[in-house]
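Following this line, the structures themselves.
No lab work stands behind these numbers, since they all come straight from the coordinates. Note that the structure is predicted; figures quoted are calculated from it, not measured. Cβ atoms are built from the backbone, for glycine too; each structure is taken alone.
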Structure I
Amino acid sequence: MECPHRPPCPGCPRFGEPGIIRTVYDALTVLARSSGLAPPTVVEGPAHGHRHRARLAVRGRATSPKIGIFQEDSHRITDIPRCVVHHPLVNEAAAALKLAVRKTGVTMYGDRSHRGLLRYLQVVVERQSRTAQVVLVANDETPDALVPTAEAFAAAFGPKLHSLWWNGNTDTSNAILGSDWHRWSGPETTCETIGGARVFYPPGAFGQANLPLADRIVELVHGWVPEGARVVEYHAGVGAIGLGLVARGHRVTFNEVSRFSLAGLNLGLDALGVEARRRAAVLRGPAANQLGAMDGADVVICDPPRRGLEEPLLERLAADPPPRLIVVSCNPDAFLDESRALLRSGRTRLAALVPFALFPYTEHVETVALFERRADAPAA
């Protein structure tokens, strides 16, 4: 399949290439072989239509709006109406918003002038209902001025609309979302069934865009958790990994800092029922402030943001490792540094390593690894 937007769209620098970037694969192979493992096998999924979540810039003029992504190191926008990696509903939502913009004449945001109203579009596709949660991000402090555009969008998108939200972002930085929210219509969250549990996503919470492969990551992680294990999950998000473990009978302590993710996590725990919820605990705040949670744990799961594990958390894991540590990392450089630190202590061994092509056609890689405490580990 050809891409109609290359060049100048920078979104898929490896368009058409399978697997993951070679330099990352080679580095992971060296790590695997140094631990006595075979070269890793890359897990791949659908390359087209896989992106169920997108944040797109809205620029241009009301008569000719552009919705897409910025060209590298600039605020020059590339309009991508027929993006082949987007789920079709993402492209349809962008098309409906263009119709609404032309109908209402709403002003587009200008990065230099910091003027104009409509700034970004966020779309999250809910698989079961085949509808989309849509957020219109405005350079404003109230949703009032964007109401006509929102109504025109809802009319154009029709029954494919899951829910419609306003987000206010008046900051002059490159941040996409602001702190103010308003729900115009629809449910408060999207819902996905992942790992045997219902997982709820408020529009401000983090979620994986490639849901088909995210399902397989959760399945792999669940397979590494022994029956009856006591589990601690750091950077738990809305519970996409841990909720399914609670459903399977494990005791799970979740740690998360985002208020949006915590809201989704608590909805997921409520959906499991009273008995299951008794097996779960939620610790709010930075992971570095909750290191004591892993005392006595059989399995620790870490799914950190791109910057990687916090230094206090990494130091604790290296000095006093749990019987099993599962790391789900979206930053190969951070993961390789963290792996070296864990293995350098002599208390941990790398037991399994699986890279996922979670971001097809890009240089990003999701790495899932299982570390085990060595039976002959020196005393901490």
Structure II
Amino acid sequence: MIKVRYSPLLDQYADPDDILKEIRDVVVRGDFTLGQEVGEFEKQFSAKVNRRHSIGVGSGTDALKIPLRALGIGHGDEVITAANTFWATVGAIAEVGATPVLVDCGDDMQIAPSRIEAAITPNTKAIIPVHIAGNVARMDEIVKIAKAHDLSVVEDGCQSQMATRNGKMVGSWGIATAFSMHPLKIINVWGDAGVIVTDDAEMDRQLRLLRNHGLRNRDEMECLGYNSRLDTVQAVVGKKILKSIEWIASRRRENGALYIKGFADMPEIRLQAIDDGVDSMFLFFAMLVDQRDELVEHCTSKGIDVKVHYPIPLYRQDALKHLGYVAGDFPETDKQALECISLPVDQHLSEKQIHFVIETVRNFYGYS
């Protein structure tokens, strides 16, 4: 039986000797905090995502939180974001003291621009559109709404590094964009880490202050900040992954295309809508299916590791009861929670493995 694992990490780092050699150099120098590799990584990351400034931080959550703080968002303010996102998005909003306001998604699994305006109040200060599962939110519409109401836009690009819409890469629209380098993300390292990108010089200056205790230099603190520096060791790993990012992107897109072709004739499967002009990165291959739980069990029994993103909607979590949402407030998000299954799609999977997944799913529904 063919095995299809979900995480690519054992394949990706099967031969870590070159990374370990460079880490040894860091150890010999004792250059662990904001070392030279951090600056090198930031410069290289900026080049890959076509942004002027990249700021390495401690996690993807911090990469969301710190721009909000730099914008002066805090207690009494509201920030609009997607109802079907991962908890870190609303956690970052809460950490600066603001209130998350949720908006339902569309069939592309991205925040629905048509629903944003109704969520705006006099307390709204920003919108965080979340690019989910490698796809890209409808940013031109979102930016238009934000400008009409004088709102800041901070992109959550943690799941969609390198994805594009009409030739513009994720990170091209907001005053700042957050990326995660958690081990299961597209550009990943050996622990938690994140990157913020911006084209704005003053935002860049503030983000660098805030990630390092607000320090202007070793002896002067300009503002109260955070301890959220990208470790030098993680920057070494990040530099290694950046060298192969074009190949990673190409392979993920090829595997995603195989799934789309393999399931195109099946009414039991509703594929995530991908707009014309969008080049998805397929962090995972998400689709809505009939008999989701039974399909998960069937795939697991065949040696295919699949996931569910996310079985309990964010707004129904105990931690967010204080927001006052009730069951049924976000029907598209609820539907996704009940029907979504995520298939492995990473760059190290072979075409044979992808076809095995397709065959297994088709057989479950009675297709040859």
Structure from which 15 was derived, relative contact order in percent (Cα under 8 Å, 6 or more apart), options I, II:
I
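With mean count of other Cβ atoms within 10 Å over residues 245-252 as the yardstick, tell me which of I, II scores highest. Mind showing how you got there, number by number?
Working: I: 20.9; II: 17.1.
Greatest value across I, II: structure I.
I have 2, 9, 15, 17, 16, 13, 12, 10, 5, 1 for P(r) over Cα pairs in 5 Å bins from 0, in percent, for residues 229-356 alone, calculated from one of the structures I, II. Which structure is it? List each step's numbers first, then the result.
On the way: I: 2, 11, 22, 24, 20, 13, 6, 2, 0; II: 2, 9, 15, 17, 16, 13, 12, 10, 5, 1.
The read-out was computed on structure II.
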log10 I(q)/I(0) by the Debye sum over Cα atoms at q = 0.10, 0.16 Å⁻¹, for residues 149-348 alone derived as -0.47, -1.07 - corresponding label from I, II
I
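Can you say which of I, II returns -11500 when helix-only ellipticity at 222 nm (-39500 (n - 2.57) for each DSSP H run of 4 or more, over all residues; to 500) is computed? All intermediate terms of the calculation are to be shown ahead of the outcome.
Details: I: -8000; II: -11500.
Source structure for this number: II.
Quick check on the output: 22.0 is Kirkwood radius over Cα pairs in Å, derived from one of I, II. Which one produced it? Let's see the in-between values first.
Numbers: I: 22.0; II: 21.2.
Considering all the candidates, the number was obtained from I.
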